[in-house]
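A.B. asks: Take a look at the structures listed below.
Readers should treat all values here as calculations from the given coordinates under stated rules, not as data from a laboratory. Given the structure is predicted, the values throughout are model-derived calculations rather than measurements. Cβ atoms are built from the backbone, for glycine too; each structure is taken alone.
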Structure 1
């Protein structure tokens, strides 16, 4: 699907996303036109899903992150869909993951402080439908974060 040239482009762009198309092409050892066509092809194929800014939410005053492990009451057929639809609407929920097993869903929530977290929890989380059990895990430190792939 991808050749060495495509992988070089992805590797350099992933390592330094601020590179211009010309700089990226030069590092990958190809012309700017060829690099541009390859990138466009990889976007069309869905290999490159998007390009965006990474914002440090702690710099914006969010000091608390909590991970909630949620088990749903699955006695109703639409429990997952109803829960997920409403969880997506909570602005402070920055990530939603689903699982197979005892835990059905994990929500990552950010808050300015513990009082703000309690407000979110009481007003937004506890009102989500079909919750059977919740376990809260307070985030202490982020040791490694990487969305980069070993190319």
Structure 2
């Protein structure tokens, strides 16, 4: 996948893009079972700049955050699915529970999370604001979540 950037090469890669005055938007998440809430959110994020970089939680990271039964879809397949969306330009898989180190490498012009996050609680917000970057919270679409999908599947098809 040409737009799957390794965490190791991310700093230099995005530094070169910024030299071309390309405005980078960064968001992150597990994106385990891609749903309409994800798609609408990513489309809105892309509108804020020239290129959308998605920090994708690795399988190990998702397990730590969501529990041992997750992820449902492995990290390579989640990256491929995200990159198939026209609004997503780059995916970088990260191992940590938060994308802080990755945000420091990417140095986005705009850092975005869903509306269920307060600006001050968004990981990396202080860092991005320290160099004049913008932090935004995009509207959250109520009732659209991977956890909700899994719960509906369990209700309908579980024991």
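A.B. asks: Comparing structures 1, 2 by FRET efficiency 1/(1 + (r/R0)^6) of positions 78 and 142 (r between Cβ atoms, R0 = 30 Å, to 0.05), which one has the largest value? Intermediate results must be reported in sequence, preceding the final value.
C.D. replies: Details: 1: 0.30; 2: 0.80.
Structure 2 gives the largest value of FRET efficiency 1/(1 + (r/R0)^6) of positions 78 and 142 (r between Cβ atoms, R0 = 30 Å, to 0.05) among 1, 2.
A.B. asks: If you work out distance in nm of label points 7 Å out along Cα→Cβ at positions 30 and 126 for 1, 2, which one comes out largest?
C.D. replies: 1
A.B. asks: Out of 1, 2, which one gives 17.0 for mean count of other Cβ atoms within 10 Å over residues 22-29 as computed from the coordinates?
C.D. replies: Answer for the origin of the read-out: 1.
A.B. asks: Work out the source of 1.21 here, i.e. which of 1, 2 gives that when Rg/Rh (Cα atoms, Kirkwood Rh), for residues 38-85 alone is computed. Let's see the in-between values first.
C.D. replies: Working: 1: 1.21; 2: 1.03.
Considering all the candidates, the number was obtained from 1.
A.B. asks: I've got another one for you. When helix-only ellipticity at 222 nm (-39500 (n - 2.57) for each DSSP H run of 4 or more, over all residues; to 500) is calculated, the result is -9500; to which of the structures 1, 2 does this value belong? Could you put the intermediate results ahead of the total?
C.D. replies: Details: 1: -9500; 2: -12000.
The structure behind it is 1.
A.B. asks: Follow-up. Could you figure out which one of 1, 2 the value 1.39 for Cα Rg over 2.2 N^0.38 Å was computed from?
C.D. replies: Matching structure: 1.
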